[in-house]
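Structures given as structure tokens follow.
What follows draws every value from the coordinates through simple rules; no lab data is involved. Quantities reported herein were computed from a predicted structural model and do not represent experimental measurements. Cβ atoms are built from the backbone, for glycine too; each structure is taken alone.
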Structure P
Amino acid sequence: MKRQENIPVFMVTNWDMVGYTATTMVSVLCNTQRNIDFYIMDCGLSDFDKKQLSTLKNKFSNLSSMSFSKVDIKRFEGMNVWYYGMLDAWAMLLFPEAFPDVKKVVHIESDTLVVDDIAKLYNEDLDNYTIGGCPEIAFGATSELFPSKEHVYFNLGMLLIDCDKWRQDNTTEKCLELGKKYGKKFNCLHQDALNMLYYNNNYKQLPNRYNLGERKNYVKNIHPELSEEYFAQEWQHPVIIHFSPNKPWRTQHSFYDSKRIVKYFNEWWFYANQTPYVEGLKNAFIAQRIEDGFKGLKTGIDNYGCSMLDTLPQDHNCANIMGENVVVGQFRVGNSILSTKDEKHLMLPIPSTVKYTFLGIPFLKVKTNKKGGKSYKLFGILPLINVKRKNNGSERYKLLSIIPILTKKVK
């Protein structure tokens, strides 16, 4: 009987993300029968972190090997940044040159969870394309950078790569050049670069069961075949869950419904519990929920923390965008689309009403209107503070809704 080849899987991580990376790795190992070779693009791991990740070999017999490649972040200077102002996301482009002996590989990000055998993905035929990816469900309108209605913009939560063809295409250097050329116009960084390089659907489109995120379907607006029915069918056979925008290490709430737990939240913590990082993850989760609770009280957003966009630098086009206003490459307000090049938006508010209780007793209600104005009422009926907000961002605060106490002007 012929021995089956190992499945190469590579990820990008650093000291801050390593606990999430380990969780994804455990989910791969738990659900895959064949041996796995993990390759890690190291954007700042300590020796301790490498040892901790290596302890997974003691728990999973199908973890065949684990290799690390140190990334020189200076190569990405001048390109746009992502969460916490980091450039690490670009590092995935370097894999084929860092490991020249790998011919085909699965790339998954650290906010994914593998819930079925990853061999199903690895065995997909790329049909002579360099890469295979899944449509981005949140890409709902054409833009200056991506004007074609024919191209199906793909998401990089998962990518299947023919490394030999990638190297022949000189994909790494071409994408880095695009990143430097377009700078902050690339809101989605390397994802934008790869979509631009492999434009006009010059890639193998794979079923979304390999990259399923609990998001609203905007892509159907330009690609009707990617309908609600299509995604509902894909959810019947999930292989990879992509926690975008919800991050289970930060919140249990659904991005679109704060009263509901996000899909696969409990499963993520099941796999996290099998990593050496679980205690730290638990403590960080509790601390983050407390911090986000106070921020939500201040902003009137009851599901604050359901998007990591608040961690972006303030000069990033997507900084602080909350809720359903997020559309890939653009901002959505009501039924209209605002291009990022038209105007800078720092907090596009979501009309909402948030009620806070203490020991089961309602003590505060915060109502936010579509302009971002807020009213705070004690016990839900007694006016406390009213904040009136103008379109230019100026705010006027009134105590008991009648006594002016503060005016904040925006020039």
Structure Q
Amino acid sequence: MLGEIIAIGNELTSGRIANTTSGFAARHLFTAGYEIHAMHTIGDSPSLIGEVLKAAINRVDFVVVTGGLGATDDDLTTEAVACALDRPTIPNLELLSQIRNHLDAISASPVSPLEKLAWLPQGAEALTLQARMSGYQLIHANKPIFFLPGVPYQMESLLLEQVLPRLAHWNHGRHLVTFQRIFKTFGMEEAAINRLIVNLNLDHSINIGYYPVFPEVHVSLTLRSPMATKAAALFEAACRSVEVTLGDVIYGQDQDSLAGVTGRLLKAANLRLATAESCTGGMIGHLLTQVAGSSHYYLGGVIAYANSMKMSSLGVEETLLAAYGAVSREVAEAMATGIRHRSKADIAISVTGVAGPDGGTIAKPVGTVFIGMTTENETAVHPFYFSGNRQQIQEITAKTALDLIRRYLLQQGRT
């Protein structure tokens, strides 16, 4: 089945509030096996609402409309629908009774704007009798149209509990099974990943998408078919081919984060990590501690931004700083060994660099970064030359540090 999503509200078209409901609806409808032909975001204009709705009904098999169903005078969706589809509003007596019972319990007022929620276009069926969560279904031109509130948590609840089950019943016997997997990669450009996957010559029914999410690239594989068993085997074979081809460039799947995957490897190896950060200002530690349970493997870190902190907190010698500068291989190594000795960590990582926009020189331009890593048995320093603005350089530095740890642990697990 093919559908469209229409989000209504001046707060959306003015940019005051982000339209999150359409994305939520599209994700869940797609996962449930439905194709979304288009998504629209329009203001509270009755004529425009009617125009967009009628055009959608003529194009697709179902429509989901969000917003404009409240009790205030600027909630115009129901009135616009009644006019556009020539379905005058009439009271839903059961819903009206629920609203009045609710009002009797909290107010002596005989009339309330909330009663507006009970007046629905002729032929509409309320999705729920909860007075605080308006929403209804209308069958027009033999097509289901769902009208949901614009409040995200209310819309999400009704979509999952009412719309999807009703659509499944309506669509009985025509359902597509959806298989989808997101491969999250780090350390390879999108074009290079694309070339490798194109050379696999995957089955034409496998839809491949490439999504740069700085500084990562996410690759999605999607297969939709009415034949679940055959499709599952085909999909898994395609995924295995991608995994073998990209190897360690893939750090995780679906909801994985680079910090979370690195943390799981540290925990599995029973190793503890400490960090010494300069140009990233604590971003590595922040990423690590966003993961629940990170205290099992992350001891903590030092943000040594000034040279004085590098000397006092990490034991970097003043002569080293004078001879090579704060942004140098030698200082990165000293920072890593200093934090490891002081914290008693098994692994330590350090970063020092020029995040910009100022501070660069001909010898060390903006984007120059040194990342040091040390363990009980070895120490290595890796130079990088990143590009971008200050925030981008900091982010790619922090994630590159995590990726170095991840790849080191993977290699140790193979030996």
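Given that distance in nm of label points 7 Å out along Cα→Cβ at positions 63 and 311, derived from a single structure, equals 2.3, which label among P, Q identifies that structure? The value was obtained from structure P. If Cα extents along the principal axes in Å computes to 81, 47, 44, which of P, Q did it come from? Derived from P, not from the others.
Could you tell me which structure in P, Q was used to calculate helix-only ellipticity at 222 nm (-39500 (n - 2.57) for each DSSP H run of 4 or more, over all residues; to 500) as -6500? It was calculated from structure P.
Which of P, Q yields 9, 35, 38, 16, 1 for P(r) over Cα pairs in 10 Å bins from 0, in percent, for residues 87-270 alone, as computed? Corresponding structure: P.
Of structures P, Q, which gives 10 when relative contact order in percent (Cα under 8 Å, 6 or more apart) is computed from the coordinates?
Numbers: P: 13; Q: 10.
The structure behind it is Q.
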